[in-house]
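What follows draws every value from the coordinates through simple rules; no lab data is involved. Note that the structure is a prediction, hence the values are computed from the model and not measured. Cβ atoms are built from the backbone, for glycine too; each structure is taken alone.
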Structure I
Amino acid sequence: MALRAIIPVAGVGTRLRPHTHIVPKALLTVADQPILGHILDGLLAAGVTEVVLVVGYRGEQIVEYIRTKSPNLSLRWVRQEEPLGLGHAIWCARHYLDGSPALIVLGDTIVELNWQELFRQPDNVVGVKEVEDPRRFGVVLLRDGMIEGFVEKPEEPPSNLALVGVYMIADTAALRTALEELLQRGLRTRGEYQLTDALELMRRSGVRFRPFVVQTWYDCGKVETLLETNRHLLHRRSNHPELPGCAVIPPVYIAPSAQVEHSVIGPYVAISEGARVRFSIVRDAIINAGASLEAVVLEQSVIGANALVCGRFQRVNVADDSEIRWE
């Protein structure tokens, strides 16, 4: 049986501006490839054969990326015309909630888990992880190993178990019914239709949910967490090329076509294809494709594709096709 994954990627990514002025959030680079690339690697390795995208902002770029990366994947997409929340996004893909199991994975969050074990669970399953401040997330309440409540961003959380953006829904017809009710009744939380609220409607109607504890969960919602994710992933996805005249401090990833001269690179630096770094010291940074750095000391920085930065020490986030010069 074909395994279907629904991936909502319609978000604008306002907390990641200026980078998301040109690139959709799901295609921002972390470690050696876009966020969505890391997600797809896990899904394809687990046996997912069909992907349904919910696109919005710059959706054509996301569709083209997946077509190029995975040409043999069965790919479909629907458009979310208005940013009315995650529940609304999944409702836009309601025609694919046809009763057969489906995996819902958020397109801006990287998780590392045993997908096969997740797929073998007998009931509807949601990924959860303990967090310090659950008020920022959807939260679940447990009793006897089953979920007894879903709450979206509660002011007084009933637990510290947060939803991580992975939902294995066995009864997709029930989810579709819950989403229809959510919209018909106008049930919004913080102005949006929330998937968490639809899951709670399902639970109240008698649908059973189990938690699936996720140990590794990377949030890529803002620049600080994007860099944090980059640091974590480089421990497993780094290379250590020999660069004459340079000092390379691992972990780093330097693309084969990147040019690095007379520089100190690392730790925690990812340099993409076609980038050029000269006479610079770079640490804890993401340098995107075609970017150029010269005579700078950079840290905790994200440099967009084809951007130019030269001159002196700063902490910057420069979007694609930008140029900064200090004379």
Structure II
Amino acid sequence: MSFVSNFEFKPQFEGCAGAEEEHWTVGRKSGRLVAAAPLVFEVIEEGDIRSELPVHQIEVVTGICRSSAEVERDLSGKQRQLAALGQRFGFRMNSSPVPPHPDFEIAVYPKPRYLQIASRSDPEHLRSGWICGLHVHIGCASMAQALVLLNGLRSYLPLFMAASAVRPLPPANAYQGRASERFFLYCGMKPDLVPPYIEGAEHFERLAHEHGMAEDPRKCWWAARINPKGTVEVRIFDMQKRAGHSAQLAALVMVLAHMIRHGRLPILREDSAAIMERLTAAATSVSERGQYRDSLELFHDYAVRHYPSEAPQIARLITRLFT
């Protein structure tokens, strides 16, 4: 079976969005990480609420959404479910992109895939996986469309980073005060975050073998990737404090994907190192955000004319970032 046959595309969901949010489970009084996931999933089955690599983390997943407003409603509902679970099992949720305290036990959730990851990683490398992020998915009709979308979105990873960077509020001196501490931890786990420009399905197959993901596409850790469920998944976003903020970022990806699909946004054959340089700058300093304002205004203007359901969310994003 070829690598590309692992992907299932559903044309009826072209352009639809979905989102995944990762939340810490912390003590209700202490605010320190607690290993709540094994307790929770011993009692309830995983579904739209599921385990992640750290035992201190629970992920929520939306359904297939036709608009970012649906994303916001779905995430808000899932967050209420998490709050109810916290009441039941004695924890609360924390949305910091990095652990709220730097000293924590490295323990993975006992799922075969996670145990396999742990078995081939030294503790410090594994520590880099203790991060919370937002992943946004865009449905694709075919592999050809997914490759075009991935090639188009990769140049905008620095913009996504600038728009989503969230500084943690940990104990004093725990972190270095950069715009996105999560990004630098992520780099410790996967230094080559930016996907290369992909020439086509055969090139994608070769890259899969070179990057050790030929047997399982989920082993691809790029900041944007093609997901086996038939989506392009943008993984660079810091975890957001509110469902509405996550929905604004989902709207941004939806608008850019719409522009790419309709030939309104050029696809650049940029070198991955050049993108990574801008990405690192955006993660280092909040002041980098200002250079992306004109682009965001352009995307808002496009949405007003061609994708009006998403224009209000983009407007709210611009206001939040620059007010």
Can you say which of I, II returns 0.45 when FRET efficiency 1/(1 + (r/R0)^6) of positions 97 and 297 (r between Cβ atoms, R0 = 25 Å, to 0.05) is computed?
II
For helix-only ellipticity at 222 nm (-39500 (n - 2.57) for each DSSP H run of 4 or more, over all residues; to 500), the calculated result is -6000, so let me know which of I, II that is.
I
Calculated from one of I, II, relative contact order in percent (Cα under 8 Å, 6 or more apart) reads 15, and the structure in question is I
When Cα Rg over 2.2 N^0.38 Å, for residues 49-192 alone is computed for each of I, II, which one produces 1.10?
I
If distance in nm of label points 7 Å out along Cα→Cβ at positions 25 and 161 is calculated for I, II, the one returning 3.2 is structure II
Between structures I, II, where is mean count of other Cβ atoms within 10 Å over residues 9-16 highest?
I
Which of I, II yields 51, 51, 36 [Cα extents along the principal axes in Å, calculated]:
II
